[in-house]
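Next up: some structures, all given as structure tokens.
Derivation of every value follows stated rules applied to the coordinates shown; laboratory data play no part. No experiment lies behind these values; they were computed from the predicted model shown. Cβ atoms are built from the backbone, for glycine too; each structure is taken alone.
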Structure 1
Amino acid sequence: MQVNTFRLSEHGASDVLVWQTVDLSELKSHEVLVRHHAVGVNFIDIYHRQGLYPVELPSGLGLEAAGVVEAIGADVKGFKVGDRVTYCKAPLGAYSEAHIVPEDGLIALPDDIDFDVAAAMTLQGLTAAYLLHATTTIKPGMDILLHAAAGGVGLILAQWASALGARVIGTVGSQAKAELALANGCQEVILYQQEDVAKRVGELTKGKGVEVVYDSVGQATCEASLNSLARRGLFVSFGNASGPAPAIAPLTLFQKGSVYMTRPGLADYTADRAEMLMLADKLFAVVKSGDVKILIGQTYDIAEAARAQDDLAERKTVGSSVLLVL
């Protein structure tokens, strides 16, 4: 069977992505062929393309998509042809019309969640789920600082944390994004290019600082994140949008108030299928309840993946970006 897909033969700028026709391999016994309806665009895709997270070349690209099961391997028990599914845990290659996915990486998609919404929220929503429920536990009355509050993960996490009873202080880069963040879970917003983030956090918390910082920006925000923490607070560095965060000496954590730091990744919170499905159930429930609304800020035809990545890298996007397979 032939499908159109993006292939990567070298690391570099978005122009290294090549849209081409390839022959799919035969399904192995526990594999599923998913015909895509929508594909998610995420920063990790850019990291793979650039080589920040090295991949063996040549390679496909993309981790997240939603669609319909078109064929199953001989030993697949949990899915059948025609099932609606979503995934963000598969071999690279989601930037395509169809993709072969191991059965244990698939998640059954409820009928009342559209394919484009699923592609916009599976990876980002599961990320928010593990950050809020597994990396730490958010409780009512906590103050948290959330960088990139108007981004895809940020909008989901802010709404969800607010629903859990936390006060969310978000950082954004423009007044328009500030208004978006305030409408989606943030109680306070800091314009990080115009204000001293740590100083403003201190003012908002009466000098205490926040219990948790969620930082997907990396290099540009690391220092402010550390300086915004309360005594024995938690610094969660989970992304590198501005480049990798600098190395931090253990003694620095003591000097900042015996604070904790972690650099988590989704793969380690979904390695066990039962845990992945538990997080997915939490995500679907909070979306169905209306406490979290998924914002698809921009859509592109699948063939426009390079432009979608450039827009994301240049901070031109809000919410989630989705490639549509027409």
Structure 2
Amino acid sequence: MILVKTSHSKIWNPEKVVSDIIKEYTQQGNALINLNSEGPCADAIGMYALLDYVCDSHNFDKTKITIQTSNFEEQHSEYTIKKTDQHWIKKTISAFNAINFTPSKQTAQNLFGCIYNLPSWDRLCLLSYIHRTNKHPSLLQCNGTWQPHRYNSYYLDSVTDYCPEEFFNITDYLKTNPTTVLQDLTDKPITASEMMKVVSLYNDFFIDIVSETYTHGLTFFITEKTLRPILAITPFIINGPQGYLSTLKSDYGIKTFSNWWSEDYDQYSGYQRLQEIYKVIDYLSSMSITKIQSMYIDMLPTLRYNYNHLITKYGQ
């Protein structure tokens, strides 16, 4: 089995992956590629281009190459796709149930919450946009540790690839020296103590600006990022792949918030999606905190339904 580590829109170790595929196929007549229980779009991260090159160069039978993934949407006409469960659901619920958290927005001081670890280009865009435009305080957190030898570093090269016009906005935000309660959770399962560090912040803001791990291409992969606001009785806006909210509603029974703000952003992906989310941020920022509080009370039945539905259906 070949373990492939990915993050957002790339394979971290492509040279090793190529070598391991050739070795395993040569020895066994087949190869199993495990995407590390993650759910990227294999096409978007370059997996199929890499496999096509290897198979065409060495005359390997593509049907004997299996990709094991947690991407709900993954499919291919030649390579074999083996799908695994959306494992973050039970893991996150279990960690949440192990803590003592009582949701209450009565003393919330912040309109938005952005609680991020890895500083991907799209997260940096969201953070910098709220930082420079929001009329109300917001809780903005990101892991700002520069570690060249690790994957946890600023993705400024991706900024220039996807949205060069945001570069100076982002660098201005980075001058604020962002920090986060999160540690680098790479290769480490979520624990109750880690959950408590993060969820304890949810009573300090009204709306979670979720930025999912995989936003490129055809993918659906739920992580703790989407599940936290549901468990914490908090409304959310989600930067994810195109159609993420639609799948969340149709396949998982979660209600979203089109009764209170536009969710047209779900029809878009990439930087276009961010630009549509900016419009929602502007709309909510224009409201008074009193109106935000009233809106939150109005959506409580929806928020409680989502919590109960998640716990009842997936928490066993």
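For this structure, a couple of remarks:
- Among 1, 2, structure where FRET efficiency 1/(1 + (r/R0)^6) of positions 258 and 306 (r between Cβ atoms, R0 = 25 Å, to 0.05) as derived comes to 0.95: 2
- Among candidates 1, 2, the computation of mean count of other Cβ atoms within 10 Å over residues 170-177 that gave 14.4 used structure 2.
- Which of 1, 2 yields -8500 [helix-only ellipticity at 222 nm (-39500 (n - 2.57) for each DSSP H run of 4 or more, over all residues; to 500), calculated]: 1
- Source structure (of 1, 2) for log10 I(q)/I(0) by the Debye sum over Cα atoms at q = 0.10, 0.12, 0.18, 0.19 Å⁻¹, for residues 106-225 alone, computed value -0.31, -0.45, -1.04, -1.16: 2
- Read-out mean count of other Cβ atoms within 10 Å over residues 18-25, computed value 16.5, structure in 1, 2: 2
- For distance in nm of label points 7 Å out along Cα→Cβ at positions 138 and 218 computed as 3.3, the structure of 1, 2 it came from: 2
- Ranking 1, 2 by distance in nm of label points 7 Å out along Cα→Cβ at positions 2 and 74, the structure that comes out highest: 1
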